[in-house]
Every structure is written in structure tokens, then in C-alpha cells.
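These notes open a run of structures that come right after.
Just so you know, all these numbers are worked out from the coordinates, no wet-lab data involved. What you see is a predicted model; the values in this text were computed from it and never measured. Cβ atoms are built from the backbone, for glycine too; each structure is taken alone.
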Structure 1
Amino acid sequence: MYSWVAERSAVAMYLIAPDGRFVWANPAADQLFGRSREDLLGCTLNDVSHPHDVGWSREMLAAALERGASSYRISKRYLRPDGAVVVADVSVTPLMREDGGETIGFFASAVDDTERIRAEERADASDQLMRASMDSLLDPWVLLRAIRDEGDVIVDFEYIEANREACRANNRDRGDLLGSRLLDLFPQHRGALLDMYAHVVDTGTPLALDEHPFDVDGAVCWFDNRAVRVGEDGLSFTWRDVTEAHHLRSSLAHMANTDPLTGLNNRFGLEQALERLDGVDRRQTTGVAVLYLDLDGLTTINNIHGHPAGDRILRSAAERIASAARSTDIVARVGGDEFVVVAPHTDVAGAEALADKIRTSVALPVRIGVEQLTPSISVGISAGGQRADVDGLIAEADSALIRIKRARRGPSTERV
């Protein structure tokens, strides 16, 4: 009965004599070792074993016999005649005489484990390749798993994987990072950011968030964030610190919009400010006044006292004009000695009052070396009512100023 079952078993079974010779094998063993029955029974266990596994497997057998083990299990490689290597999960049972004396042989059963081992090796190789690829990225990358509450709402994320840059950016070892909760490490993500990540997982819509401000140890930094859904509840997330680039762009924009001598808006800065005026169409803004100003006698000051003195007068005038204007007013230097003030929500009376305030402030003495110079300024005013065209108002205020200068009546104000 047992012989009939063994002959038909899919598990390789065989008997080994104490000297290592095969004395019996079932058909499954013939298939495992890739040999005919006659060939196999003429071999020893060493003949079919991989050379690198002979020594340690013999040591395993000796150790099992020494401790009196009834059986033991190993994973061992065998070499077929065609050179193919087979990995088998082998269970070995020593056969003893009935009186408990010497060993008379060994019974073994083996299952071909080659494909499983190879699949694991391929998976390990793929995992190693993926890890090497992720670690080669210059940007931090993490794989997060969504954590949901009883209502199936995403309330947090768990770190599942991270590349080398992510560990460095988070100042944590990979072992410390994996398994941690996002909100435990970075509670700043709670709220809008967490909602964005949850939206990616719930909808599958990728996230591309550029120059997003984020508090890092009390300092505001800017990041470009990218996130995509992986599987059902996974989130692949990368980010890039663009703080330096953000500050550089801001600095360049400031330089492009700013007059270097006075620190006021230049012509381009004025245009940009007008585009943002009250968040409405600049050509349909209601109640805007424009003051076009010209610093009197700057050429004379330059000729007599030198250009550094003229620059000192210009800076002083710019500071006084800006101080006299309201915080909502737009102040710009648009020429060598010309300034423009755009005052939203200001009527004619308000514009005239602002002009008087500026003229009085500018006329205070300015010390140049041992001398004191008293500058003066001429102002042209234009004010609009409903649906005012700011560009037109600037042109009208400029025309008013030109008429004042031509009249050569000294510092004065004319209104259009």
C-alpha cells in the first residue's frame, strides 16, 4: 500500500544508504534529478548535489545525527546531467535499527522549489533595481499609504517607502521614517495639503503644486510638489525645494520693477501696479486721481553742486512723496526728475489736498555738505469719475504739468 502511494506521489522520495548511494527512488525523484532510474541508483548523493552544497549539507546531517533529531529540513541545490540547477525543499529522516543502534540509511522527500526561488530572486532584483532607481533621484520621493477612519475618509498617511534624498530631507533614517504617520512628523500638512493628497487618492487626479509656501522650523520655504495615486490607497509623492529660486525670482522682479536710485516703482513697476489696481479693470476704475510731479531746478542743482547732490535731492524728494502718499497710493519715478502718484478712490478735492501735502513736505531743506538747499516741486493733477481711464488721466496730468512749467511761474499746481 505505502509503496503504491510513493510510486504515484508528485513529491520526490528516495532512500540513501549510509555511504550515500541511492538504493530506491520514486518516479518523481527521477524527474527531480533529471536521471533515469538505473542511472540514479548508480549514483551517490554527492554525484547529484551542487558542489557548493556538499560540504555544508554533510555538516547538517552530522549535526542532526549528533543531537538525535528524528528529522530535519534544508533547502539544497542539485545538479542535473544537462547542467541545470534545481533547488529543492528537502526533509530528511535518519533510519535507525530497531534497537536504536547504528543508522542504516536515510529517507528523504523533496519538492522542487526552483521556480519559487527564482521568482523571489527576480522580485528581489526588481526591488533592488527600483530602490537603486529611486535612490538615484535628486529629488526626495516617498510612497505613502492612506489611512481612513470608520467613514472611509482619509485622515492621515503612513510612510511605506522612501528614497535616500527623502530620508536626508526629513533628517531621519529609513527605518525610523517607514511606518511613521505623516501628521505625526509634519502636522503642518493638516488641512488644505492633506485634503489635496486625499483628493489625489480618491479621484486619481495627479497633483502639481508649484512654489507652495511651507513652514520649516519656523522659516517659510517654497516647494514644488508632485503626487500621483498608486494602486487603491497609495500616494507616490515627490517634492523639490525651490526656495532659492523663489527668492531669486522675487529679487529679479523687484529689480525689474524698481528704480535703483529712489527705491520707488519705475515705469514698468507702475504698469504692473496699475494692473493690480483694486483687482478691477484699470480702464474702468471709479474715482481715481493722478498727480504728475516734476522736481524744479534739478539741472541747476546738478550743474552747481554736482550730480551726487542732485541724486541726494532726488532721493529726499522720493522719500517725502512716498511718506505723504497713502499706503493704497501708487508712487513711481517715471523720468529723471518726474514722479507719478496714482490715488485710488480720490476726488478732485482729495487730489488737491494730497498735492499740497507733497509740495509742503518736499520743500523742507536738505543739507548738502555745509549748505542747505530747499527743493520745490510742480504738480499737475487729473481726476476721473465713473469708468475712468487711468492711462488717459496720467496723460492729462502730464499735460497739466507741462503747461505749468511753460508758464514759468515757479512752483504751482494746475488741475484739469
Structure 2
Amino acid sequence: MAHTIVIGAGQAGASLVARLRAKGEDGPITLIGEEPVPPYQRPPLSKAYLMGEMEMPRLFLRPEAFYADHDIALRTGVQATAIDPAARSVSLSDGEVLSYDRLALTTGSRPRRLPEAIGGDLPGVLTMRSLADADEMRPYLAPGNRLLVIGGGYIGLEAAAVAAKSGLKVTLLEAAARILGRVAAPETADWFRDLHRRHGVDILEDTALKTLLGETHVTGALLTDGREIPCDLALCGIGIAPNTDLAETAGLTIDNGIATDARGRTSDRAIWAAGDCASLPYRGRRIRLESVQNAIDQAEAVADNMLGADQDYIPRPWFWSDQYDVKLQIAGLNTGYDRVVTRPGEGAAVSFWYYCGDTLLAVDAMNDPRAYMTGKRLIESGRSPDPAQVADPDTALKALLAA
């Protein structure tokens, strides 16, 4: 029987092996993960888990017994160190070599870190990506502690929100002209800047870090304008990078991640990829989608294609972020927008609609799930309502769908 190996035991890897079994694959399946725990959810790490509102077993995507019950060999705490495409084998950190007939790479991504030369390796300088990261940060969440967040993207803002709710004094640095500069319109950035400042977060934009201070532990930061900011903890939220080292060493094509075709196959016909590590063709360009939903959907599509479905994966991008009592829901991709339409919702709810010309590209909805769902349905069906109607609060959302 054909042996399927999946390297990377995150959301995509767990979804892929479960799908293979659900679709009738009866050959041996091995799922390899370098962390010492079964596959788990990552979004709650920086929220409910970090605040002590969720225990570790609730993080697990499936009960640990699921894998044995479905004859899936789950290998945790071991790292894949090399792939030999010619021999169709994978070498592991414990010295074992496994042969495969089909291989899927769901290796995910890793947080970018500050250089050692500016204090990036000091104790107390953390990232937020793994269970170990959350466990390391948890003891610092004590009222009165001072947190410095470096980076004003969604990762940094979510961490700032949790820390502020826990009573920490939070300062957030953003080297660019504004927060969310790469991922959202000025309207969305303005909205979240105001939200955080109302919760006591000191946001410093157009402000760059020169070096972190401290000898045995981080104690502060020196900025390029000469200011010093004291801190007890620094969180680096400057983005993530796809884990492509294993694939690159194996000779696979790398292009903004592990390059796949529309069906998830890499430049080696026996090797597939899905999730944060994989780039795919989308509307004439190559993209990576860093989201839970894409990890699930793409992994399931790859599993189907490994079993012969031969169907292109067509992503339907959507994302979310929880900050304080606000749920941001994003539908679509805003790349290429040339104007933003604001639609007031009920109470303090609001949504921002991104257009390129007359074409609706994306929607950011803050505490407005109806606007989000309407925008998502419109984008997925290729329809673009008149921007003037969107902006008019007297126009019912259902009327936009009917137009």
C-alpha cells in the first residue's frame, strides 16, 4: 500500500490526514510534528489561553486518541531534517529514515525575530506563535508590568490588547508611518488606533527601534530618535516567514513560499504542499494566505487531489482578529484598492469596503457580522454593489445582495 507522509503537525497537516482517511485512503499515513504535543489551535494562544481562560487540552484540534483510532501514526517531538526526492525518503532527527510514496509539506511559518546585534536574543524578548511562546509569556501578565510591542500588525495589536486587559502598561512601536500599513486601509488603522488608545496603549508610529537594552534580561529600548522606553518584556510582532528550508534543500521550487500549482502539487510530482508555507496561483499572481480557514480548505483540497480528484483549489479568503470586545472580520483581499467606502452599522459597528474602480475587493467589518457576511457573499459571487448604496445606511444589506 502507498505510504503517505505529512510533515508539519499544525492546522493544515491535521486537516490533511483527517481528510485522507475520511475520503477512504486505507494505506499507512504518518504525521510528523516537531512540537511535543498533538496538533492544536493557534489563534487562542494569544487570547484565551494566554489569559488562562482555556486549558491546553481544549486547544487540541482533535482528541489525542483520534490519530490511533484512525490508524494515523502521529510522530510528535521529532523533526524532519532532510528529504531525498530521488529515494522518496525523509530523514528524522532521531536518526530514522522513512520511505514515502506521497509526501505533503504543511510546515507552516515562523515569526521573524530581531537581530541578535540589537538585543533580539535577550531573555524577555518573545514572539507569539507557539504553545511554548504563550507559556513563556504567561508569567509576565501581571498588573503593573511594562510590555513593549514591536510591530503594529494584527499580531502586535492582539498581544497589546491582551496585555492591556491584564493590567500591563503597553507601548507599541511601529516603524512605518502607521499601524496596519501593509494589510489595511488608513480608515481601519485609524479605527484600531483609537480603540487601543482608549484602552491605555501608547502607540508610537513612524518610530523605529535602535536597540533593546539589558544584559541578563531586557530592561528597555533605545529608539532611533534618542528616546529610551523602559520595559519588563518585549514582544516581537514584525511578521512571519514561511518554513521553506526543508523544501529548498530538497530542490523544490520556492517562490514566496513552496510553489505549488492550482491543485497543490509542487515541482516534484510526488510532493504536495498546503497552508502558510505554500504559495499558489491566484488571479494572475502568486499568493500565500496566512489564515486558519485557508489552512483547512487548502489541505482538504490537496488531500482530495492526492487521491485523484484533479480539481483546482479556488481560495475564498477570509480572516479575523479579536481585540478587546471587538471582532474584526475580513472578507476578500484588498490588494490594488483605490478607494474605501465607509458603512456605519448599528451602535459602534462599522465596515470599510475596498474598491478598485467599480469592483468590490474586500470588506473589513468591526462588530458587524451582517456586513461581513454580505460582503463575503458578494465577493465570492463576483458581484459589486454601487458604492453609493453601500455608504448609505438607509440601504438595507439584503438590498445589496438583491441588486
For -0.26, -0.48, -0.90 (log10 I(q)/I(0) by the Debye sum over Cα atoms at q = 0.06, 0.08, 0.11 Å⁻¹, calculated) the corresponding structure among 1, 2: 2
Parent structure of the calculated result -12500, given that helix-only ellipticity at 222 nm (-39500 (n - 2.57) for each DSSP H run of 4 or more, over all residues; to 500) is the read-out and 1, 2 the choices: 1
Which of 1, 2 leads on distance in nm of label points 7 Å out along Cα→Cβ at positions 102 and 302, largest value: 1
Computed 15.3, 51 for Rg and Dmax of the Cα atoms in Å, for residues 262-389 alone - originating structure among 1, 2: 1
Relative contact order in percent (Cα under 8 Å, 6 or more apart) - structure with the largest value, from 1, 2: 2
